[in-house]
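Each structure below appears as structure tokens.
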Structure I
Amino acid sequence: MGIFEKFKIGFKKSASTFTSGLKEIIIKKEIDDKTLDEIEDFLIQSDVGVSASEEIRNIIAQKKIDPNKSKIDEVNSILRNYIIDLMSPLENENFFKNKNDLNTILVSGVNGVGKTTTIGKIGKILNSSGNKVIFSASDTFRAAAIEQLENWAKKIGAEIIKSSQGSDPASVAYKAVDHAIKNKFTHVLIDTAGRLQNKKNLMEEYKKIANVTKKVDPNAPHEVLLVLDATSGQNVINQVEEFNDIIPITGLIMTKLDGTAKGGILIAIAKKYKLPIIALGLGEKEDDLQIFKAEQFAEAFITVS
């Protein structure tokens, strides 16, 4: 199965809901001000965001729709081009390529977004590119997180640095980065505790992890990734805001896009924050984390068949 097919299958719920809803508005209607208002309202309800929805409305209004062509096809073409133009600059395929130097990657996200599983899947892709990966089990507040990351390490043949539940998360990260430097690893993936925006002590621990890695490598962390759950809808906007305030985010990964009818939230985030989008989670299987490509996202998002 090709990458586009996986995107299309993963986005089936979003695509079906979005395209059928849009078609219902447009079919058998003239594209007048009332219809444009309905399209804009529908886009906002689909979590595309107020700013992007307004821009799309204006683009449709300015374009002369060919009466000899299908109106829904014309509007879909406008949407496709808008998404590609907006999101192509946010691609970062270089993230997964083979590296020579150490890359320390801090991975954050609230509990339940699939953060630890995502780390495992990232590790698998990096390994397949010829990189040497080590995990740091720095979510020491949850024994299940440590065990889960250990299982992923065994599954993909990565090393792991861990400690007992309740131990100092920063010390685990320090040991992992130190071990990586001494043994010529290319990537350290650091798991962190969730619920940071609600608990001051966890926020402080999170910042401490970043600061401690700098003691081993002044350039660390090289990447700060935020994992988001697409099914959370507008809540992910607040998460980006709050996590970015603690430590500036360098990349986003959105999971569970196969489980929501409102995949448009990624468009809203792209428009507002313009942060690189590293990958998308489109299912539970090991290879269901897909490297983000704007054109594939656009095609899959508005494809029903």
Structure II
Amino acid sequence: MKNSLIYIQWIVISMLFSIASGCAFVENRQREVKLSASVPEIEKSREVKILTVFFGLDNALPRQARIFYKDGFGKDGMPVVFSHEIEPSSLDASDFSITTKSGEVYPVEAVTLLPAEEEFELRTVLLIGDYGNHPENPPLQLEIVDDLMTRTGVNYKGQSQKVIPLEQGPILSYAEYFTFDETYPYIESGIGCDCPKESTKMIVKAVWAGGVRAVNGDELGANELNAFQVTLVQGADTVTVTPYQLADLSDGDNNTDLCLSESGIPVKLEVKENTAIDPRNDKNPRTAIEIVSRW
């Protein structure tokens, strides 16, 4: 395992839960990277690529960032979302380099898979450091310069991706659908808990380019349900539905689960503009993405 990977074994979280989440409150829990027991076979046939690189905060990571990295306060924050889950033992700050508008190349100080640490969430890496300054010399491109492996054994080394500018609001990076079965790592209550089993037919996991909240600063919840529109194939018919509830909340990451009461095959997710804000309070544009199957 590379020495500079930041493993966070615990984190004190004092968030209260939205009543709309339907999750019971529990005591603070540990935060640690959790690997699923198996990797979906379908992952082996899909293209491996960087999906989004988001210049989320410029010299503005809050004091709480010291939980992820002791020198994180006041640094830049840049979430990177990948198509496939990362193999944690291959992750190191030296895997990445950032090129700015002026052509300067910056190394990365620290990396972490947290806070998106749950099973099947390990596709987002938070980069912490200094990557130029907005607006005179912002970061323009990220490159993978050393071995960074997927859990299916494919190397991201050599790939690059343009950086989403600081002033742009959050967009969707990835979306997948799945159902609950006996092997699903179900979280019934507490931080990041899942959709209710008894009333949920399908789940769509929306992965944003960075962490989001509702435009009023609260967790996404009942007020935002109609802003999430899922195109669902039901036999020969195609319908548009909205979730009856949102889940996987209050854990500070970029994953939002949409709980659907309808059956079918979800194929597209669209989120209306001005539904969510990033940590800088930039509002999202209209954003849409294809939904893939987890299995």
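Bear in mind that the values in this text are calculations on the coordinates, not laboratory data. Just so it is clear, the structure is predicted and the values come from calculations on it, not from any experiment. Cβ atoms are built from the backbone, for glycine too; each structure is taken alone.
A few notes on this one:
- At a computed 12.7, 38 (Rg and Dmax of the Cα atoms in Å, for residues 194-257 alone), which of I, II: I
- Given 0 for helix-only ellipticity at 222 nm (-39500 (n - 2.57) for each DSSP H run of 4 or more, over all residues; to 500), calculated: source structure among I, II: II
- With Cα Rg over 2.2 N^0.38 Å, for residues 66-153 alone derived as 1.64, matching label from I, II: I
- Source structure (of I, II) for mean count of other Cβ atoms within 10 Å over residues 58-65, computed value 13.1: I
- Label whose coordinates, when distance in nm of label points 7 Å out along Cα→Cβ at positions 42 and 218 is calculated, return 5.6 (choices I, II): I
- Ranked by relative contact order in percent (Cα under 8 Å, 6 or more apart), structures I, II are led by I, which has the greatest value.
- When distance in nm of label points 7 Å out along Cα→Cβ at positions 74 and 138 is computed across structures I, II, the figure 2.4 traces back to II.
- In terms of FRET efficiency 1/(1 + (r/R0)^6) of positions 90 and 226 (r between Cβ atoms, R0 = 41 Å, to 0.05), the structure with the greatest value among I, II is I.
- With Kirkwood radius over Cα pairs in Å derived as 19.4, matching label from I, II: II
- Structure responsible for 17.6, 53, with Rg and Dmax of the Cα atoms in Å, for residues 106-201 alone calculated and labels I, II on offer: II
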